[in-house]
Structure I
Amino acid sequence: MMTPGLLRGVILRFVAFWAVVWILQWAFAPSWLVSTTAGLQSLVQVVPVTMIAVFVFIVGSTLVIAQLAVGAYGMRAALMMLNDEMVLRLVVRSLLVTIVPLFLAGLIPGSGQPAGWVTAAVATTALASAFVLASTAITIPATVLRYTAPVSFGKLVVDGAEATLRRGQTGSVVFRFGLLGEMMRAANRRGDSVALYAGLRGIEGLGDAVLSAVKDFPQAGIHTWDSGETDNAWMGEQIRGALVRAGVDALRLGAPDEDSDAVDPCARHDSNVRPLPPQGSALSPELRAR
C-alpha cells in the first residue's frame, strides 16, 4: 500500500533542507549556539532523549487516530495512513532527528576546541528538534480532524489518486474505491448522513480522477489482479459494487428516505459500468462521453 517514492521524497526533502541549514551555519556562524566541548556533549545527550519521547508520543497518537478511523469508516481506513504524507512526515522527521545526535556524539573531542563543522551540525540538530516539536504540536490536531471529520476524510481518500494512476499504480485506487464503499456502509449502520454523502462524493471524485488519468495515460484503464487476470472495466465494477452494497445496506437497515434515494439511483446505473468496447479502458461508453 505504501508508495516507496512518497517515503523517499519525505526523507530526501527533510535531509536536504537541514543539510543546507548546516552548510550555511558552518560557513557563516558555526559557533553561534554552542562552542565548547561541554556544551556540545550536553546537547547530544538532551536532544535524543527529548526526541525519543516525541517519537513515542507520535506513534501512540497515530495508533489512536487509526483506531478512530477504523471505528468510523471500516478496517481499511487505517491503511490510508501509509500513503498520507502528513503522517509520514511526523514519524520520519522525529526518527531522523533522534538518530543524528547518536552519530555526532562520537565526533565530539574529549578536550580542546571542537571543529566548526561539528558545532554547526549539533546546532542544526537542535534547531531541527525544535522544528519537529513545533510542527508536531500543529500536525497532530490537524491529523485528528482529517481522519475523524467525514468530509475531510473523503477528500483525503481522493487526493493524489490521479497522480497514482499516472504512475500505473491502479491497485492503490482500487483499494480506495473499496474503502469508500466500507465508509458508506458504516455510515448506514450509524445513520450518519454526512459520512454517507462524503463517501458518495469521494467515489465521484475517484471516478473523475480515473477519467482524467485515462485521457493522457491509457494504461490507467487496465488493472491486473493478483491472479494475473487483466481487467479493462475495473473502475466501473468498483463503482457498481460499492454503490450496490451501500444501497442494499441502506434498504435493509431502514435508512432515511433521502439517504436511500442518494445511493439507490447511483446503484441503478449498472449499465454505465459494464465491460468495455474492444479498445477498452476503465470506463463505459457513457462515462467516457462525459
Structure II
Amino acid sequence: MIKIGLVGAADARSRWFLAAARRRRAGVRIVGLSEPDPTVREEAARLLDLPAWQDHLSMLDAVAPNLVAVAQADPGRVVIDALRHNADVLVLPPLCGTAAELDSIVELAATTGRRVSAAVTYRGHPATRTAQELIKRLGRVELVSLLVDAASDEARTSILEAMDVFRVLTGAPIDRVTMITDGHPAREDDPAELRTGFGELILVGSADAAADAPAFEVRRRPDDAGHREVIQIVGDEGAVEWDTRTGTLRSALAGRDPVTVSCGAPDQAEWLLNNLIRRREPLISTEYSAALTRALLSAELS
C-alpha cells in the first residue's frame, strides 16, 4: 500500500496528487495532510475527509506516510524531513532553494535508499508527444526557447519543465546554465528584433560545449503579454510553438503551409499517478531531479 502524506494544500497544483484518493485507486491512499493556512487546512480536511496538521513534522510523525507529496514554496526542509522519516518524496520542482539543501537531499536519498522525484509534467502533455513526432520534419534541433511573463516561483518551475522538455526532444540533458543580467555580453549582443518580438533574454543553457549543440534559452516578456507561456522549438527546417496554457501547437515547416492544432488539455494527475506514484521505479529519477535543480541553482548563484 502506498500511503501518501500531502504537504501544502493552498497551491492549486496540490490537486494533482489527490487523484489517487478521489479515484479510489487500489494500492494508493492519502493518509493525511499539512497546511499552515488554517482556512485552507480546514476546508481541505473537510472535503477530503482527512486528518490535517499545521506543520509537516506533526503529520509525518502521526501517520508515517511512505510517500510524501510536496506542493508548497521553498520545499527543501520538507524534503529533508520526509527522507529522515524514511519516505519517498514527490515534489513540485525545484527540489529546494539552496545548494546546501540539495547536497543534504542527495546524501539522505543515497543513505536511506529513498527516492526523490521532481513532479515535472510537461513531458506527459499531448503537445510534447506531438512535437516529438514533428522533430524529424524540423531537422536538427537548434534551439528550445521558453517565453515567460515574469520571474517568480511559478516561473522557476516552468523553467525546469522546459529544461525537461529539452531533454525529451533532444535526448541530451542541459549541463551548463547561465543567468543573463544587465551588462552580460549575451544581453548586449541580443538583437533588438528578438527582444522586441520575444522578450528580454534572462537565461541560456546548452547540452554540451560543441558549437552545433542545441541551445536552450528563457526570455521574459512584458507584463502585458497576456499571461501566455510559450515553448518554441526551432530546427533548420522550421519551427514549432506551443502555448502551454491552452495546448495550442503551431508549426511552420519548410515547404509546408503553417498549421495550428489544439492538442487538448493535459491530465497531470493521471500522468503523475501512473509514472511517478505507482511505478516501482519512477520515470523521473532522484539523480535527474537533483541535476535539474542544481543547474537552476548554479545559474541563480552565478
Structure III
Amino acid sequence: MEQNFSLEIKPEATEQEREIVEKYWMYGDDGFVTKPTVLAEENELSIYKLNQLVRNNSSCRISLGYCEECGDEIICEATSQSHFKSCLRDHNSFCESCLQKQREQRELEWQMQQEQRRLEREIQLKSIEERFQCAVHNRLWEQLSKEELLVLEKIVIFEDRHLIFKEVFDGDYHNTWNIVNKLEKLGLIAVVREDSCVSDFKFPQELKTEFLNSEYSLQKEKVVSVVSSRLSFSLPSKITRRSANTPNYGGKFILSNDVILKKGVEYVSGAWIQTDGSINIRFIPIMN
C-alpha cells in the first residue's frame, strides 16, 4: 500500500522543536528513518519528554483510502510513530461515521431480537397457562400409569431443574424423557428451553396441593421431608437507602410451616429478580 500522509507542524513551535519534529517524522522506503530512542538521546530528552514535544507541536495526517459505504476519505491523525503504525495496521474500510451507524444498526437489531423473544415467551407462557387450566379442569393426571404419575409427582415436588435431573432422570433416561414428553403433550408440565437447552420445568400449581393432600401421592414420606426442609422467601428492593450500610434488599416474611436446615446437608440455592425489583430466594436440599 502506497502511503499518503502529510506532516503538520504548529506555527508556534520553536526552530529547535521544528527540527526535532521533522526528524522524528522522517519516513523512508523501509519506514521511519530515526528511532525515538536515538532522537531522544541526541537531544538529551527522555522518551516521555520527546513524545510530549512531538504531540504538542505536530500531527501526521494519513489518508487511508475511501469509505466503502459513503465514499468519504478516511483520515487518521497520528500523534506518534506507534500510533502511525497502528493506523496503517488496524484501519477499517469504513469511515468512523459509517462504523458508528453500523454499530447503532447492530444494537437496534439486537434490541428487536430481544423484544421478539420477549413477545414469543409471553405467547408461549399464555399458551402454557391455557393448557394447564385444561389439564387441571379435566384432571388428566388420573389417566396416567403409576410410573408416569411418579415422574410427574417428582417434577412437582422437586421443582428445581437440577434436582429434577438428579432425582427424575436417575434411571432409564430415554424412557423418562418419553414420559416427560407425554406429560407435556397432556398439558401437565411444560419444558422450557433456551437455545435447545432445558432451562426450567413448569407445571400447574394446583398439582402440588393435589399430590400433598390426596391419595395420589406415591411417596408422602419423602415429600414431607422435602417440603419441611426447603426455604423460600422474597426480599423487596430498598428504594430509599438511609446510608451506605443499608442493604439493597430487605424485609419481613412469615413461614407457612416449620423449616429445618440440617448441618452437613448439601442445598441448591437460587435467586430470581422479579418485575417489581424484588428478589425471590430459595434453598432446597439435595436428596441422596
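Computed from the coordinates by the stated procedures, all read-outs in this text should not be read as laboratory data. The shown structure was predicted, so the numbers you read here are calculated from the model rather than taken from an experiment.
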Here volume of the Cα convex hull per residue in Å³, for residues 149-188 alone has been calculated and equals 60, so which of I, II, III was it run on?
III
From which structure (I, II, III) was Kirkwood radius over Cα pairs in Å calculated, if the value obtained is 21.7?
I
Thinking of I, II, III, which structure, once Cα extents along the principal axes in Å, for residues 101-244 alone is computed, gives back 62, 43, 31?
III
With helix-only ellipticity at 222 nm (-39500 (n - 2.57) for each DSSP H run of 4 or more, over all residues; to 500) computed for every candidate in I, II, III, -10500 is reproduced by structure II
